[in-house]
Structure 1
Amino acid sequence: MIIEFVKIEDFQVTEDDLNLLEAHIGRILPEDYRRHMIQWNGGVALQDNLVHKDFPSAGTDFVLESLYPLIADDESSTVKAYWDFETGDILAEGYIPIGSAVGGDEIIMSLNLDETFGNIKLQTDYGLIHDISPSFNQYLEDLVEVIS
């Protein structure tokens, strides 16, 4: 399914912005995520009633509410701010928070340079981690709209 997004912050992200984030966190970003950030600077899905096709019984627990912007008026709401806050807290090693799920949990992405690179997971407030999708693009494709 093609997820339609709307920007929540009206700033244009550039390659230089992404390079600065990579330098700040000391890790490289997957290309599909970079492309999304340049186009949408995070964003909110326009579709309602989304579920993850592999976890329909989880309802909206694994569904994206919004992706954190890279650049925002409120710097505390950016990918960089969430990285700074979560690092050393309960964030899984080598993962970056990229958004929030409808239930309030974190959508995280692996930046480890191994077979998990680019994997998307859900991390609960209690630190439990659920595998969701093998890549950012695949995660977006795995979300389907339920027609009621």
Structure 2
Amino acid sequence: MKGITLNDLKKEIIKKIELFKDEDTKVYDGLVKEEFEKPCFFIENVKGNQAKQLGNRYKRKQIFKISYFPKQGDSISEEMLRVAETLYDELEHIRLEEITIMGQDMSYEIIDNVLHFSIDYTFYIVKENLEVPIMEKLYQKGEVKDDQ
């Protein structure tokens, strides 16, 4: 299969977050763990779909959820809004294999002092053609039935 893998896309999102996060902020790949240090990010691929296109091309859509747990303090609201704004800017374009993928349907919500940011990426992959052995020769024997 040629093209972008889901792990490539997730790693690139993590790299983008690593570039702007504070030094003491951790980035976790996957579900929220019971014991973790704040401030931190959790990156999850929450949903995906694939649709066959013409030939051996497929259209994939992946939805990622990025949760940000801020440090407890007086300016939690300001910090989460700053992080949401930065996520909008930094994740709008992801570059993989000389292809730029644009983030779509970006949104965020703040629930229980946690920022939940959602973003969709749609891209195409090309699957290699399977080599199916061709039939060599077919021999057929037939007779004409005489009704007389």
Structure 3
Amino acid sequence: MHVGMAGVGAARLLRFDMHSHQLAYASLTISGDDVEPSFWTRYFGVEPDICVRKREPFTTPSGRTSSVPGRTGVWGLRSKSIVSSDQLAPHLRYLIERLALPRHDLRQLVERIDARMRFFCYWSNDSGDRVPDVPEDINAMMESLGGSIEIDEYR
């Protein structure tokens, strides 16, 4: 169990049943043909949830080995199994804290290998009345790092 993460607010941080339905979660990914996952693991000092090397087999989210090699390199970290909140802000703040963002050299490192950095957010909105909560400071931080925030909304 993870506790005491500053800046995550009222969200509970824990490992929980992966079959629980969350209405929101997020990941930070760095992707591109020249992404070397081991470099990013050393850089962040964090083991990734998503790790793909271009042209090599990889482990799928179901735990199986892919039937085709990776089309591009990917390194990523997810909040889904750690943060229990139906709002995006606690998930994004967890990733920011876990990865010690922002970092002064991150933008240049990503640009040097022509990679893409993004927060990818899952947002369930069956009722149609939920509005994604991405705080302005997080938008500004990602913009300054040359990254993007993408929200995949499901109704």
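Throughout, read-outs are computed from the coordinates displayed, never taken from laboratory work. Fair warning: this is a prediction, and the values are worked out from it, not measured in the lab. Cβ atoms are built from the backbone, for glycine too; each structure is taken alone.
Can you tell which of 1, 2, 3 yields 49 when percent of Cα pairs over 18 Å apart, for residues 50-97 alone is derived from it? Please list the in-between numbers first.
Numbers: 1: 49; 2: 54; 3: 44.
The value was obtained from structure 1.
Each of 1, 2, 3 could give distance in nm of label points 7 Å out along Cα→Cβ at positions 34 and 58, but the derived value 3.7 comes from 2. Suppose log10 I(q)/I(0) by the Debye sum over Cα atoms at q = 0.11, 0.13, 0.16, 0.18 Å⁻¹ works out to -0.52, -0.66, -0.89, -1.05; of 1, 2, 3, which structure was it derived from? Here the read-out was taken from 2.
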